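So, here's a batch of structures to check.
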Structure 1
Amino acid sequence: MGDFQAEFSGKMNFYVSAVDEILRHPDDQPTIGLILCRSKSRTIAEFSLRGMSQPLGVATHLIGKELPDNLKDVLPTIEQLETELNNAASTIEAQSEE
């Protein structure tokens, strides 16, 4: 985890496009890319995201020990995220082998 770099927006645009093309179901909402960084320059972030066609966001974050109660039932658990990421990686690997 580090400071925001301009190339992060290009990579995220790639990943969002890949998810939409390969994994997104017709009834899913549009994919949104989130880039979490230790710090960011507002100017660099704005220029990096200008002209991007995919919905992307850049934010700084603080790691807390526990989620607020109002978010616990809304957000997936770490285990659920890991399972989804592993499934997505397996799907992409299988498709690239075809």
Structure 2
Amino acid sequence: MEIIMKPVLTEKMTALTEKQHKVAFLVAKNANKIEIKKAVEAMYGVNVQAVNTQRYQGKVKSRYTRAGVIKGRTNSYKKAIVTLAEGDSIDFFSNI
């Protein structure tokens, strides 16, 4: 559980899952593709064909208040898009 943080459940990723058997996860920043593949296979019991990773920098945000301008930054994160084997699938909503 240290490697995989949470799945990415958006409309775009749902469409990719249906068409191309791809699932996305937010992962630890220092995890590599081999570790991500082993973690997904162990946790969900599926066969992983490929793992693509992307690193995102946090965005600079600012808001205006009575006290003045408050500047901050959102968190940076790493996302992994995992391609599953043809017959495999992951159902995140099965135990709801």
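Every number here is computed from the coordinates shown, using simple stated rules; none is lab data. Here the structure is a predicted model, which means the values were calculated and not measured. Cβ atoms are built from the backbone, for glycine too; each structure is taken alone.
Have a look at 1, 2 and say which one yields 3.1 for distance in nm of label points 7 Å out along Cα→Cβ at positions 9 and 73, as calculated. Structure 2 accounts for this read-out. Among candidates 1, 2, the computation of helix-only ellipticity at 222 nm (-39500 (n - 2.57) for each DSSP H run of 4 or more, over all residues; to 500) that gave -15000 used structure 1.
If you rank structures 1, 2 by distance in nm of label points 7 Å out along Cα→Cβ at positions 17 and 57, which sits at the top with the largest value? Intermediate results must be reported in sequence, preceding the final value.
Details: 1: 2.3; 2: 3.1.
Going through 1, 2 one by one, distance in nm of label points 7 Å out along Cα→Cβ at positions 17 and 57 peaks for structure 2.
From 1, 2, which structure was semi-axes √(5λ) of the Cα gyration tensor in Å = 32, 15, 12 calculated on?
On the way: 1: 24, 21, 13; 2: 32, 15, 12.
Considering all the candidates, the number was obtained from 2.
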